[in-house]
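Got some structures for you, see below.
No value in this document is a laboratory result; all are computed from the given coordinates. Everything numeric in this text was worked out from a predicted model, so none of it was measured. Cβ atoms are built from the backbone, for glycine too; each structure is taken alone.
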Structure I
Amino acid sequence: MGLKADTWIRQKAKNGMIEPYSEEQVGKGVVSYGISSYGYDIRVSNEFKIFTNLNSTVVDPKHFDDANVVDFVGDICIVPPNSFALARTVEYFRIPRNVLAICLGKSTYARCGIIVNVTPFEPEFEGHITIEISNTTPLPAKIYANEGIAQVLFLEGDEMCETSYKDKKGKYQAQTGITLPRILA
């Protein structure tokens with residue numbers, strides 16, 4: 001990166017890479033979020049899609065049935081035992097052409113058996129991040145909206161990538177809200 005990592009993130013964030021952006025780590029009374037030493041702790045919004053088997057459909061990534069999820073908006077989402085929910089970040093990202101970002105779950109949730117899965121943010125990806133939150137326990141699990149859920153680590157390349165996500169017209173480019181699986185026709 002050349003600069004100290006947190007300085008690099010601050011510069012990129014002020015140029016629109018992360019909106020809204022928290023200049024400091026916020027952590028009193030909440031699951032922490034904001035700038036960290038080598039990354040940025042993202043927040044989960046208050047919008048969730050909780051998976052259900054009420055309609056007994058099959059989960060098919062090529063033909064996803066909206067009946068597999070129940071929409072929920074609220075400050076606390078209860079993820080059923082051995083199930084999962086989809087959510088989105090509060091933050092909207094604009095990844096530079098020479099940067100790849102990797103997202104990992106926060107230890108506070110991991111210590112409760114809650115696993116966060118997010119695919120890499122490719123160069124020139126733009127949008128909210130759709131997050132999968134798995135409850136691996138036999139008990140219901142609470143997720144707190146507008147608090148930290150995962151940490152993003154930014155990897156800067158020595159040169160620009162040859163083909164970016166934007167160049168490929170990625171199917172999730174500029175997504176807002178929670179985006180369900182889709183296949184291009």
Structure II
Amino acid sequence: MRVVAGKAKKANLKSVPGGTTRPITDRVKRSLFDILGESVAGSRWLDLFGGTGAVGIEALSRGADEVHFVERSRKAIRVIKDNLAHTHLEAGAYIHHGDVFEFLKCCAKDSGPFDFVYVAPPQYQGVWLDTLRLLDEHPELVEEYGWVIVQIYPKEWEDVPLENFREVDRRKYGSTLLIFFERVVEGDHEQEN
């Protein structure tokens with residue numbers, strides 16, 4: 001696992017010991033950031049279920065101003081810190097040790113709004129749905145026309161009715177599905193009807 005492009009290009013990243021995380025492959029990460037393109041430069045990110053920190057670190061390497069990593073595993077927090085130090089991308093990185101849902105309910109409003117929210121939770125626990133629903137209840141955490149990007153195993157997908165976000169893209173790469181949701185702003189609701 002490496003940084004694909006930017007200031008820290010080709011830097012190797014550590015993995016979290018054990019099978020508790022599912023790191024994004026370099027191929028999927030390259031595709032993700034190809035889709036986002038130049039919008040990454042100067043952006044603010046919220047990397048939920050941070051794991052190794054690979055997505056947020058890639059964003060920082062490509063010029064994001066800030067990435068807030070949220071992770072409750074102490075092992076993963078250590079790996080994120082090590083990976084940030086190894087890539088020399090600590091500036092602009094904020095690590096929040098704790099539960100994602102608690103963070104979204106109480107702390108995210110002090111850090112946001114964010115241009116991109118990346119959601120890559122443990123598989124087969126329905127956690128991505130709960131996270132998306134909570135973000136839908138608190139759309140102010142995401143900038144107008146900002147994106148929530150969900151990374152799941154394709155068989156986990158199910159339709160989820162949302163008030164404040166709409167699906168704008170979906171890409172499947174083998175055993176990884178990326179779903180892109182854009183924040184809907186006031187006037188857009190009227191145009192959809």
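Each of I, II could give FRET efficiency 1/(1 + (r/R0)^6) of positions 79 and 159 (r between Cβ atoms, R0 = 35 Å, to 0.05), but the derived value 0.25 comes from I. Figure out for me which of the structures I, II the number 1.7 belongs to, where distance in nm of label points 7 Å out along Cα→Cβ at positions 15 and 47 was derived from the coordinates. Checking each candidate, the match is II.
Calculated for structures I, II, mean count of other Cβ atoms within 10 Å over residues 39-46 is largest in I. If relative contact order in percent (Cα under 8 Å, 6 or more apart) is computed to be 17, which of I, II is the source? Value 17 for relative contact order in percent (Cα under 8 Å, 6 or more apart) corresponds to II out of I, II. From which structure (I, II) was helix-only ellipticity at 222 nm (-39500 (n - 2.57) for each DSSP H run of 4 or more, over all residues; to 500) calculated, if the value obtained is -2000? Here the read-out was taken from I. When Kirkwood radius over Cα pairs in Å, for residues 87-134 alone is computed for each of I, II, which one produces 11.6? Structure of origin is I. Once Cα Rg over 2.2 N^0.38 Å is evaluated on every structure in I, II, the highest one turns out to be I.
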